[in-house]
1. Starting from the value -0.46, -0.56: which structure in P, Q was log10 I(q)/I(0) by the Debye sum over Cα atoms at q = 0.10, 0.11 Å⁻¹ calculated from?
2. Of the structures labelled P, Q, one was used to calculate FRET efficiency 1/(1 + (r/R0)^6) of positions 51 and 91 (r between Cβ atoms, R0 = 30 Å, to 0.05), giving 0.25. Name it.
3. Say we calculate mean count of other Cβ atoms within 10 Å over residues 123-130 for every structure; which of P, Q gives the highest result?
4. With log10 I(q)/I(0) by the Debye sum over Cα atoms at q = 0.21 Å⁻¹, for residues 83-130 alone coming out at -0.79, pick the structure among P, Q it was computed from.
5. Out of P, Q, which has the highest value for distance in nm of label points 7 Å out along Cα→Cβ at positions 99 and 147?
6. Which structure, out of P, Q, was relative contact order in percent (Cα under 8 Å, 6 or more apart) calculated from, if the result is 21?
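Bear in mind these aren't lab numbers, they're just calculated from the coordinates by the rules spelled out. Predicted model, so just to flag it, every value in this text is computed and none were measured. Cβ atoms are built from the backbone, for glycine too; each structure is taken alone.
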Structure P
Amino acid sequence: MATIQLSARKARSPSTLILRMEEDLLSGHFRPGEWLKQADIEERYEANRFDVRMALKDLSARRMLEHLPNRGYRVSSLSDKERSDLLETRAILERAAMMLAARNVTAQDLADLREVLDNFAANMLSGDLVYLRQLNAAFHDRLYAICGNAVLEEQIQALRHRAQNGFRGGWRTVESIGRSHEDHVQMFKLLEAGNGEELVRLVDRHLHLRDQTGAE
């Protein structure tokens, strides 16, 4: 698995721009309800007008942004009830995904997860939260992919992004980063052992920790 690299500031393609904007939305750089001006987006990401329009449409289609005709785009915001409903639905889907993952996991899957875990552990004290978030996302992305059901994986990712969008919680201390990493290590061990039931219990607890802190 290729090592994750930090994105350059300049968005050199529409897909790169979408990924950069998505990263900023998920990290809370843009506040829920905040209006996004196209000119500001072009300047921030050094992108052209066409690519910005395509990115805004893509993020709106995935409900990370809200498009109001004749007004523009703003960051989607969720009520407490909506966020709770998303978390509950995601938990149901993740239980199914983890049972499948425990059954389908391969030696290569475990090697890929181990690489991410090792990178995270090596950088925990670096203070580079952007890179740690990327590694955190890489772990969850790989974990979902192991289930082998592309539709299930897609739905979990969509709910994950909607619930996390603009959430300004996140890791506040080194201890909270460490707790998240410890959960990931335990998930790895349960996956390696093929223990789907315990993996489901741990992921449930991990999800509710995320709902309180904004970081998985």
Structure Q
Amino acid sequence: MLRPNRKNRPSREEKAALNRQSLIDSAAVCIGEYGYNDASIAKIADGAGLAHGTFYNYFEDRQDLFDQLLPIKGLDILAYIRKELREATSFIEMERLGLLAFQSYVQINPWFFRLLHEGRFATPKGHAIHMDNLFQPFVRALKRWQTKGELKGFTEEQLESLAYLMIGARDYLFVRSTAKGTVFKPLEEAQLEAYLELLRSGVLLKEVEAAASQEKIKTT
């Protein structure tokens, strides 16, 4: 009698990690479709292909999952964007590449907007962690570009305010292209350029602004 081949079977720890990730991924999709209020444990478990009771092997309750979900998915999108920023040679190019990368991610994962925006009220704890994960690296990036001589002489406090303003501007720019958390329309070039022009005239040093404007003319 042939014995079953166990070499390719996942270990107990690997299976547990896969189940947990399946619940996380299913919850994101459920929230995108139904919202936090109607993303029930039953729907999440069904979407993950798991028995309903299995949910409690990984999370205390639905709120426990929600509090972890946005920070986890937020780190995923930040990692996705970071890969696209490696080739950026200027502050404006970093912003353009970052916006396009975010747009690409949301086209693949349209549930993210609803996860983010409803999360402010459904999971204040998770939303606060996500915003801190987003804010701190962004402030460091602004400081690097300032050190490289591209940004005006903002104080550290002003750079922190600038980071919040830019995060908010990006968000509302994309909100205009999103409906019900699941339908996403890519930004038009004019919308993207309006945001970048605001940055060119508002945060760049004059000589850097002039160079950026010349580069814009060459590429249009």
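1. Working: P: -0.46, -0.56; Q: -0.55, -0.65.
The correct label is P.
2. Numbers: P: 0.25; Q: 0.05.
Source structure for this number: P.
3. Q
4. Computed on structure Q.
5. Largest calculated value belongs to Q.
6. On the way: P: 26; Q: 21.
Source structure for this number: Q.
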